[in-house]
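What follows is a set of structures for review.
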Structure 1
Amino acid sequence: MSQGTREIVVTNRRILGLALLATTALTAPAFAQGSEETVYVTAQKRVERNVDVPISITVNTAEDIKNKNIGDLTELGQKMPNVNAGGTLFASVNIRGITSNSAGAGAGAGFPPDVGANVDEVFMGRDRAFDSVLVDVSSVEVLRGPQATLYGKNTIAGVINVTTNRPTNEYEAIADVRYGNLDYWQLRGTVSGPIIEDKLLLRASGFYQSRDGYINAPNLGTKVGSLNQYGGHAMLVANPFDNFTFEIRADINKEDDTNGQRETVATLNGTVAPFAPFNTVPAQNPYDRSVDINVMPIAKRDIWGTSAKAEYTWNNYTFTSITAWRHMTSDYNFDQDGGPLDGFDTGLSEGMRRFSQEFRITSPGDQRLSWIAGAYFDHESDTGEFHIHTGPGFPTFLFGPPFPFLLPANFSEAAQTNSTINSASWAGFVSGKFDITDKLKLSGGIRFTHEKKDLKYQQLPTILDPIIAPLHVIYAFAMPILPLTDNYRDDALSGDATLQYSFTPNQVAYARFAHGFKAGGFQADIISPPFNLANGLAFKPETLNSYEVGFKSILFDGALTANASAFYYDFSNKQEQVNTGVSFVVSNAASATSKGLELELNWMPVDGLTLFANGGYLDAKYDQFPNGGGVGINYDGNQLAGASKYSASWGGNWTAPLEAFPGTNYVVATDWDYRASQFTDPANTRAIRVEPFMIINARVGVESDDGRWGAYVWGRNLGDRTVLGGGVDVIGGLYISRSVNIGRTYGIELRART
């Protein structure tokens, strides 16, 4: 190549790099992260090319996570089609209209998530137990649709697979530091290497993250919404023989901050009650990130776990055993009235202990018939203590007789709900793929699951004010329920069947059917009147028939990948949390449907420039939900909670040599995330609807071409967009509190590795 030609090429690349930011701002082409390297996944419990797996999958590698400036798992969820996510203490993931609401307001031990999250093949259980800082992660796979055969329970919406980096046979050390406004700090570090070369390897990683609060609380003299968490994980791998591997993994995550405080949208004020003390409470502006609360928020969680994995290979057959223990405690308490008066506050303390064991045998993958068969067992004990307190600022006059008076200045009442659910589940499964011809393949599987749950429950007052006896205010929120027990038993078959056709090795079409199942359970949270205790606390299992067609391709010698899918969901007895006005109750919708389209494209037009984007369309509604909001209040035709009709993410990454400094590159990266409006409850309450929003992020820096160091500046939510998320409508709209996102953040980042 002549010097003149080289200058033209470099100039064109610079133009493309500078145009990257502009083109992503003006257009939304359906490109998704990609490169010339082949993308491999473990979605079917064996390593395969993504294009060969007939499932809708989004894969983000460590490089993608770095370029998109992703901090935790739920941030990553916002960059995938037909996925909505938020976290961290109140983590939730919505895939194609199915949400994991177990950590939401009012949810507790009785309502596990619909999304299965696995870290290094270990199921995390509660969604509050897995969303933390992504440190030393190799890849994150999101499988959309029910994964009924290989993953089983609590995967009716899909599966998130997080894979961390394995120990290396060479010594290495990796570290990165971020600092930003709001005194934001994030430190991550990893060391890896052999203890005994080739035989015993160790890798350990740790992180620390903190940030000042971003919501003003003048009555408390501070800001709330702070972050403070730390943790890490380690993996020890032993290779005593060529055909046997044994690994032990341990992780820990601790959080103690004020994260999760909601904004107050509406509050009792002079327009409702023009007399003291309520006429002194000002109306609230939900967009000012300022609250008049009088109770300091509490947000704590303590998560740890260990696992042991043994793998033995004989004649290309692999026997795998995974044993895991998980433990979690969490505690939160928030001022729910949103005002300076001592009205009412609520909180929930939870505990989880979990043991699981999986055995499986995997046949060689290069045979005409390949298969996986296995058995799975888990036992989980969940405890919940939901507590509620009312004070003299509570507006009892709203109820009318027998409450025509204001409460005394020293009024205080409280109640507590105690629940324990012990659950056990065992399953057997088999999945196989048969090559009918070189191009046509049939795959499928079946899983039998037995579920058993035992409930202990009581709800009683802990403080009663003698002045207003027997007309206690607390009974309007927590009706007295003496200790009771109940049990649940169920057997279920789930599975899938897929037909795929390879036009070429890199162009594959598929049609897939899957039947998903999520067990029933118990209402185990606070129960408020009106509630008919004679009907019991149990709710039914939900089932889902999923129909999907898709096309995956790798084109132009790997420069472009294109994945598209269309799906139709048919629900029966869909489980939902319904707001009764003062508490949440888990209910079963009679039926619902969800249908949509997804498109992901990855393009590398020239070396160093990667463009990505994705788009999703989702139409998710309740066909029948009679009496969903109480007797005679039907939710038929309402939009499923958390389902945005349109979603998209696009952007890119440009890396090019910095000619003045040989061996150094400059990097420009940007991504844009768009979501259409969504309702956050089955009632489709407009007061807590999330309006359409677009978030813009960017990252610019320099780095060595061998990856040993890098320095960057970054910005998130560069448009300083305020987004009001999910919330709670209490007492007919007089008190509405909603989550609010953090505004514009920016900072620097330094990276180094040996």
Structure 2
Amino acid sequence: MLNLRSMILVTTAVFTSFSGVVVAENSQTEEEIITVVGTRTERSLDEVATSISVISAIDIEEQLYRDIADLVKYEPGVSVGGTGSRFGLSGFIIRGMGGNRVQTLVDGVRSPDEFSFGPFLSSRRDFVDIDSVETVEISKGSGSSLYGSDALGGVVSFTTKGPSRYVSSDEPFYAGVKYGYSGEDNSSNGTLTLAGGNDRISGLVSYTYRDAEETETNGTVAGTGSTREEADPAEIESNNVSLKVDISPWEDHTLQIGYDLFEHENQSWIFSDWGSVVYGTSIKSRDAFDERERDKLSFDYLYSGEFLFLDSVHVKFYQQESESNQMMNEIRQGRTGSATRFRYSEFKQEIDGVYAQLGSMFDIGNSSHTLTYGADYYTTYSETTRNGGTTDSFGVPVREYSVFPTRDFPITEVDHLAFFIQDEIELADGKLRLIPGVRYDDFEADAVADSPYVKGNRGLPAPQDYEDSEVTASLGVVYFLDDNVSLFGRYSEGFRAPPYDDVNQGFINVAGGYKTAPNPNLSSETSTGFELGVRLDSEYYGLELSLFRNEYEDFIESNAIAPQFLQFGGIDPSDNLLTFQAVNLSEVEIDGVEVSGSIDLEMFSKDFSSDQDYLLDDFSIRFAIAYADGEDVSAEQPLDSVEPLTGVIGLAYDSPAGNWGARLNFSMVQGKSASDIAQGSVRPETAGYGVLDLLAYIDIADQVMINVGLFNLGDKQYIRWTDSVGIGRDAPMRFSQPGFTAGVNLKFEI
């Protein structure tokens, strides 16, 4: 029976990934890795005009990835923040752009938005279970001409596993069981996968359960309060269910039905807050219970053939609901005695949509064309609720300074309608590829000021509906100098519609002396990006070098001091409250360089005259380096979201039979000095570091596979720059990464 590793190798590519790094041809396959995110059509990596990384299921298994942060740990220029603390991981940051400025898709459906408000609500975008993922594609730079708003900084596209990955008419049944353990968070996870069917109809059921504690730090100080260096204790559970059915009643026609349910719970004891003092009140204890859930239902119709002028059709209907509930209890001691305080925050979002994509291929003279065009319509319904109360030591309610329940922004429904078209033009016998594209987006937001919003935000202007439209264009060029060398370049435009929570945000804290106010005059963020690069590809080595520059206009800064009150020091004379609101900055610039590649060491040991193999035949080296520099031009300050200089180099061995191998990966990150950090930033300087990881895999038999990892072999103490934003006045080492840890995965399949 063909084992899973061989099945994956057969469907992977000439360019495999060191978490996405371009590498030389895999000796066990003549196939190519296919990417869809770059052009919405299936293309090999050397046919796209921008930098794209592809991470496969085999990468996820061999590198023992646990979550979305692990996915990009060996991908310089891309990061995911979060130290495993209460609120978990944030979204992806690509070349200095993160949060909702990066479009994140799961099987073509947008991930829920990231939303944070105050210290008790931070709804993030970690709604994907890694064991369900078939491939992850990361497109760097704006993708708005194909994917619309929120693709300002790039696109991350997850494709989950379907039944056709496991079964066919020749192999009608598959069953797999996987168990994993990670010392980083003392976590255990188990996955059960069942698939059955044939080429006409097939189905898949997959279930993953995870049980974990807090992610370790490399700090040594326990106890309570801001001096605590160890992570706050937590008990974490998650469940992921995936149901897929593929039906092909006729040749060239396929109906896909998919349902996914993701649930996550986190019970945490926030020892680092115990003993802190807020407005003269001492926090004796603070504990939290948080939940998040996402469920998605989708129907896809796919056609691939020749019908009139159509060569392909893809129509998708989908509905997705997500919810984050975050609850906090604390015991506090004030001037009037002890009290118990409760806070409940909720962020809910529903996305319903349909898109249709058509493809037509034709020739005009000496040029070949692949036309991709279609429409995209979806609505997002978003709401937040903040509630709470305080009781004294006798259980008697204490008067609150805020009105509960309330909302941080009014219930908002946004309708999006878009039309897009792209032409992939091949000239000069395929040596030259031109890829122009354009997209028109129209959006209308309807804000509803219901009773909780009005009562909790008295004195603020009534929320306003808003609408806008944008046209974004792109032009890509790929030129093959010969079979081994190609040049590529891309001009791309991007935009991001004003977020509903910035346009109509509302919050008043009279006791604290401040408020946040809406700004209905916000403009859409826009960007202009340029990228130039070269790719080298031969039997024994691969290399990609790219230079990029991205310019952002009307960049939105949330919670800035209201400019209309700057002459009063930010104080609104009507109520004497310090006023914050979202504002458009004039300009942000980011430029940089990225290099990635691989070398098959066989080229240094082979006797070409005799075809004799030598010691280095099964060894290879992979590497990647990323450098970027960002500036807030309006403030003449460095842009803190840009990562420092980062490099990764790995030495790999794969046995000739392909049944065992090992990887030694060394990650190097430069520190951030004061000159690289914006004045007034909450982020401290961080030191540079190097981390060494050792990974190995072995297929004991066709049905049994083991993956082992030893991480941070040198027990290095370090803090990732992306995590430094949370430090504030706390002990920095509480935001450090784990010291030496180990992990293992065991898989059995029939």
Using distance in nm of label points 7 Å out along Cα→Cβ at positions 50 and 722 as the calculated read-out, with 3.7 as its value, let me know the right label among 1, 2. 1
Which entry (1, 2) yields the derived value 0.25 for FRET efficiency 1/(1 + (r/R0)^6) of positions 194 and 650 (r between Cβ atoms, R0 = 35 Å, to 0.05): 1
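A short reminder: the numbers here are calculations on the coordinates, not readings from a lab. These figures come from a predicted structure and were not determined experimentally. Cβ atoms are built from the backbone, for glycine too; each structure is taken alone.
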